[in-house]
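**Q** What follows are several structures.
Every number here is computed from the coordinates shown, using simple stated rules; none is lab data. Just so it is clear, the model here is predicted, and its values are computed rather than measured. Cβ atoms are built from the backbone, for glycine too; each structure is taken alone.
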Structure 1
Amino acid sequence: MGKRIVVIQGHPDSAAPHLLHAMADTYAKAAQEAGHEVRRIDVAALDFPLLRRPDDFETGTPPASLDQARADLVWAEHWVILFPLWLGTLPALLKAFFEQTFRPGFAMQRVDHGFPKKLLKGRSAHVIVTMGMPSLFYRWVYGAHGVRAFERNILRFAGIAPIRRTLIGPPPSSREKGERLLAKMRTLGAAGG
């Protein structure tokens with residue numbers, strides 16, 4: 001039996017097709033063809049406000065426009081999160097999406113003593129990031145700091161583990177390289193990885 005997978009496409013521009021759109025589409029199609037159940041969240045298509053005060057995060061009500069996305073996150077056993085590296089980390093819109101969805105009571109629960117209880121245990125994730133620089137340079141010179149912080153401070157904090165990471169950069173410079181990248185997405189999708 002296949003996995004329940006949610007594909008979170010985090011490119012903030014929904015107006016034009018981007019490499020990440022093709023990657024997400026290819027992954028999702030291959031996963032479905034292999035017998036996995038797949039749901040999609042295209043963050044750029046969602047309408048939600050930014051959180052501006054700690055009180056909004058702690059005690060505010062998430063916007064109704066994110067109800068389906070939150071339901072899909074709970075439903076899924078495996079999350080595939082795709083985004084472009086912007087200023088060394090995830091785009092602001094994707095971070096705002098996680099701030100809105102990962103409120104207390106959804107991602108973690110406060111306890112009287114010690115660390116919060118992790119409410120999203122039992123889920124795994126694969127973070128796929130595209131970038132303009134060589135991925136080895138980002139990994140070795142910058143320590144993949146922005147991506148590691150996202151994984152550790154958001155995903156692992158809520159109990160999501162294991163987390164796999166794929167860094168892709170620079171973008172494919174030829175049609176042949178682009179096809180190889182999409183073939184990799186097909187393989188990952190079919191495996192549910």
Structure 2
Amino acid sequence: MKPSPYSVHPGVAMALSVVAKMKEKTGRTLDEWIALVNKHGPATEKERREWLKRERHLGTNYAAWIAERADGKGAEDSDPDAYLRAADRYVNGMFAGTRAPLRPIYNELLKVALSVAEDVKACPCKTIVPLYRKHVFAQIKPATNTRIDFGLALSRTKAPKRLIDTGGFDKGDRITHRIEITSKADIDGEVKRWLKKAYELDA
């Protein structure tokens with residue numbers, strides 16, 4: 001099989017830690033909670049969530065997570081293999097239908113991003129593909145049927161007109177600028193220089 005270009009999202013490691021400590025924190029393992037919910041809990045995910053909070057005195061996050069897993073969803077949140085399978089589905093979904101023509105542009109942008117350094121990781125979500133060093137330093141987002149927004153974490157860097165200020169710095173977001181990409185030709189030397197700059201700022 002061709003190796004995946006994607007890496008496991010950092011959130012999966014956090015979720016694995018939660019699973020490992022669940023027995024200590026709640027008195028049951030995740031599998032034990034799922035078995036309990038399926039045997040004694042209500043029928044729907046929403047009802048199960050409320051039941052876990054009301055009858056079993058779990059916090060909102062634990063209750064929501066267990067209810068979701070008992071309903072057969074959310075495995076990708078704490079299973080690295082399941083996440084990587086989901087990552088491909090996320091990307092395929094992002095570039096389906098009327099946005100399919102953007103896929104070759106995305107593939108080229110991803111290739112360029114991963115070539116910046118060996119420690120760059122692409123970790124797809126449902127609507128964006130964040131790029132990590134230590135933190136998110138860039139992201140790829142299909143914005144319209146004809147345009148990808150290439151977001152960059154550049155802090156207060158003074159940038160030319162082509163780099164559109166997202167307002168991210170003032171809002172406390174990582175992504176502070178974006179470049180509109182509508183063709184492979186747009187992925188030029190200037191884009192690569194600003195990508196490298198964003199990578200270096202996350203040292």
Structure 3
Amino acid sequence: MTTIYTIGHSSHTPEAFLALLGRHQINAVADVRTAPFSRFAPQFNKASLAAMLAGSQIAYFFLGNDLGARPKDELCYRNGAIDFARLSQMDYFQEGLSHVREGAARFNLALLCAEKDPIQCHRMILVCRHLRNSETLIRHILADGKLEDNHDSEKRLMDEMRIASADLFRTPEDLVEEAYDRQGQRIAYREDEETQRARDLAHA
């Protein structure tokens with residue numbers, strides 16, 4: 001069984017963030033942010049983060065070009081919004097998943113994004129959705145340091161989406177997939193109207 005962790009940097013101080021990683025013996029971080037920069041938490045800008053981690057002998061890998069939620073690829077947009085289903089089928093996304101699996105086989109690896117709660121973040125709703133299998137345990141490091149298995153996160157997600165856990169006509173997995181679909185549409189990046197118009201005109 002391979003274990004993959006995830007964590008959101010949120011507004012943690014460097015000390016608190018490193019303590020969370022240390023508590024769970026994380027020795028590699030895979031950054032899945034498209035743009036690894038933050039005005040509100042500059043300590044987690046790419047260069048600062050890499051240096052912070054290196055100081056604690058934690059490896060840093062940037063996978064935002066493959067697994068980020070805001071790709072430049074126009075094929076991933078539908079009506080001005082990122083379509084997670086389309087994005088998940090792209091070769092570069094699948095390659096990114098392969099890199100994560102390879103990394104998790106070598107390291108105690110955590111996927112990094114910004115959001116504190118995994119059910120509000122593409123690291124779970126997009127990336128972990130497609131890493132799930134019977135041989136992989138996904139565990140989310142919460143802001144208080146506790147671990148939440150992805151299966152339990154899915155239960156919270158279904159509650160938030162108000163999807164019953166049982167249905168006479170649908171399997172439990174179908175219901176979970178619906179929850180992922182709904183949340184994916186809810187959190188997907190949307191272009192502003194000016195950008196969308198410019199994209200539409202370019203293809204007119």
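**Q** 13.9, 45 is what came out when Rg and Dmax of the Cα atoms in Å, for residues 70-133 alone was calculated for one structure; which of 1, 2, 3 is it?
**A** Working through the options, I get structure 1.
**Q** Okay, moving on. Compute FRET efficiency 1/(1 + (r/R0)^6) of positions 158 and 182 (r between Cβ atoms, R0 = 25 Å, to 0.05) for each of 1, 2, 3 and report the one that scores greatest.
**A** 3
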